[in-house]
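Once you scroll down, you'll see the structures, which are given as structure tokens.
Bear in mind these aren't lab numbers, they're just calculated from the coordinates by the rules spelled out. Bear in mind that the values here come from a model prediction, so they are computed numbers and not experimental data. Cβ atoms are built from the backbone, for glycine too; each structure is taken alone.
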Structure 1
């Protein structure tokens, strides 16, 4: 398996790489994102056999199609070390933790008789109570494996709108040869999210709170990735969703959700995914391209509705920092979706030159237009239906209403982002096709809004009762990439 950049598109280019070669990096040298030269296909026989597997062994079967340069025995050992009931121990009462991502039926009207079925896939049982743990725990073990084989070091530089940061830090804390430098928007996360990150005292963890919004943080990560001399000298790697290994780790739970929701391979399901940076739903797109019988992929946004606008109109229009709303689903307060380029690459039939031109236009003109209207940049909007994409938008009031309804009807407390997903899923659920909403986080991470919606605090797993009271350690900086580079260099000694 070879990988190509979205801005070159050919396996014969000098940018083509193996899985291990791109594992520790982020952007390709030309500024693009890595994707497989071609998507591996899954047969019906494989899908049937996978129904009997544990989550760890399913992860191995899928990952080995992409990580062909890692010995099978080593890869299986890594997935079995990662996906255990001990790691994913924060399951809801009554759930079997060994299931890793159990499925909950929220609403089933007439069942197989053509009715509408709404399901919730629990993805927040890991150490930081968010779906990011599903990929980040694997990344931590993959990084450690690769670095130890080469006796190397890695300085991870990332940005978070809330959950990526804590998931990365908990996965990398104490790992030999790894330091983490994590940017987050100052005072834009929930109190729980901030405490999860800033209370860590491990000497290899560095938190930097940026005066700005998440997109400012993300822009700085990309700027450092594009500074090849600094990146090489400082041994910079990334855990943001521009990292291919993180995306492919998320592909696994789409397969798992499908296999749990169906009994035969002639059935289809749809997924609704709370979306900000397009990484989570991009994994669903890849699963569909591999042959997983997905009917619809529905992107649910909050008030920062860049993706919803595109899937309704064909216009991708990023917002400036001042136009980005601070909402009660803050992990989706994103107005420039860094993974979106991967889908556009496929939508444009893998034309790397056009992709490069379009995303250069994002930087110079704030977006591009594929609606096909006079003066637009193309007419590919008409092809979006072929990929199953739909979208919808949710507001703060929608979140409050949905949290109350799910609590009252199903006795399940969902977080604000998952509420965005449930609200939009209900608008698109179709007869005879189970709709799976991907859970984003446990409600405890966003207690301020849960308290507003329900009048009571969200239940917390053991060990998180007073996390906000712990001492916090972080640096506050302006959105200045040069200052951040100085800080990294100072603390690496390189």
Structure 2
């Protein structure tokens, strides 16, 4: 396991322009794995027993210009695509996309806006202040278990020329170009809008969309061919018969086909109907797949006119894995428990009235932009830690159980869970730090556990004074 971890970290080394910055990345990586609380950056200091004088240096690491989240993601995705656990369908890799919202009350925190909560739970307020995150993940599979390998995440600004829906599509297209692969992008009903399908069409077949349609979706059959006759006034028909797709479930049963399919890890008989119809928002043909399962009726939309019904159902049921990714980042690792703020940003009200709150103004926009970049770097670190835990669980399942040494009332199956793998890796790191094992990860941590004068390192304040 440690050899695999060292190889992975070595593949990420080119993302950092300075060796000292990469050393701090290794320390922060180990701190996220071993910490027991999620109180921001200070918890990494406590988890690794680092000298308190290094706390400003760790803060400076996230604000450093020697690395960016975008460059780190590019090297990370290059490592992921080479792993055998990546699932492919019809020669395409499967990318899952979604949004998540994180409440933040910081008055001087950049890009905090008023958000509406779409969740059906009653424990969350309808409106709150926070960050709107967009995320992409790669679908992986090992021993029959599917999981979402994190690829990319960023804070979506409130006002931008690129909408929050099409932003994920454009990032996915750029991902396919960099890796020279074709992909499916699986999304939820929020993305069932015309601009998303038009953005996918602009990729010239490199990317196809699969999403769930809204219940009020309307489409049209193709118009009948024009018979050769004398020309008449007016333009030719562009649309045929209008169809309200939810009403087609009540059509005669002989129009639907039946087959056995796997729906959320359970085998059952489903009824389905495939129609290629004209959808006005997309300005072209879209494949509509009407599926009736024991969980209810479902309409899927795809820009791929060759996608099979059962294949589409299998891909869409895998979309729930990105929700598990969000749960692990938030609750297991604390990736969204950040507290970065900018003193150059004018404070805003925590309860602004609509239309009365001016946009926050920064006296030094470049420093405020650096604070926003630090937040996204903090998130990138946690996503890569989570992806590493998933890869270790899929590759070294037996070794993970052996090093975890924890009792579970309900075992997670053939592939250990993120919690079990984190426990195993934390135990392994602690054992190496207590022993005499020598590897780059442990040596980087041990150098930071003593005062700077003992290791001939300088703090951030000393380096600034010398400059």
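Quick check: 2.4 is what I get for distance in nm of label points 7 Å out along Cα→Cβ at positions 38 and 54, calculated from one of 1, 2. Which structure matches? Among 1, 2, the structure yielding 2.4 for distance in nm of label points 7 Å out along Cα→Cβ at positions 38 and 54 is 2. Here Cα Rg over 2.2 N^0.38 Å has been calculated and equals 1.11, so which of 1, 2 was it run on? Source structure: 2.
For which of the structures 1, 2 does the calculation of mean count of other Cβ atoms within 10 Å over residues 334-341 return 19.5?
Numbers: 1: 24.0; 2: 19.5.
Computing mean count of other Cβ atoms within 10 Å over residues 334-341 on every structure in 1, 2 gives 19.5 only for 2.
Comparison across structures 1, 2 (criterion: percent of Cα pairs over 14 Å apart, for residues 278-349 alone) gives the highest value for 2. When FRET efficiency 1/(1 + (r/R0)^6) of positions 62 and 94 (r between Cβ atoms, R0 = 30 Å, to 0.05) is calculated for each of 1, 2, the greatest value falls to 1.
For mean projected area of the Cα convex hull in nm², for residues 134-317 alone, which of 1, 2 scores largest? All intermediate terms of the calculation are to be shown ahead of the outcome.
Values: 1: 12.5; 2: 14.3.
Checked 1, 2; max of mean projected area of the Cα convex hull in nm², for residues 134-317 alone sits with 2.
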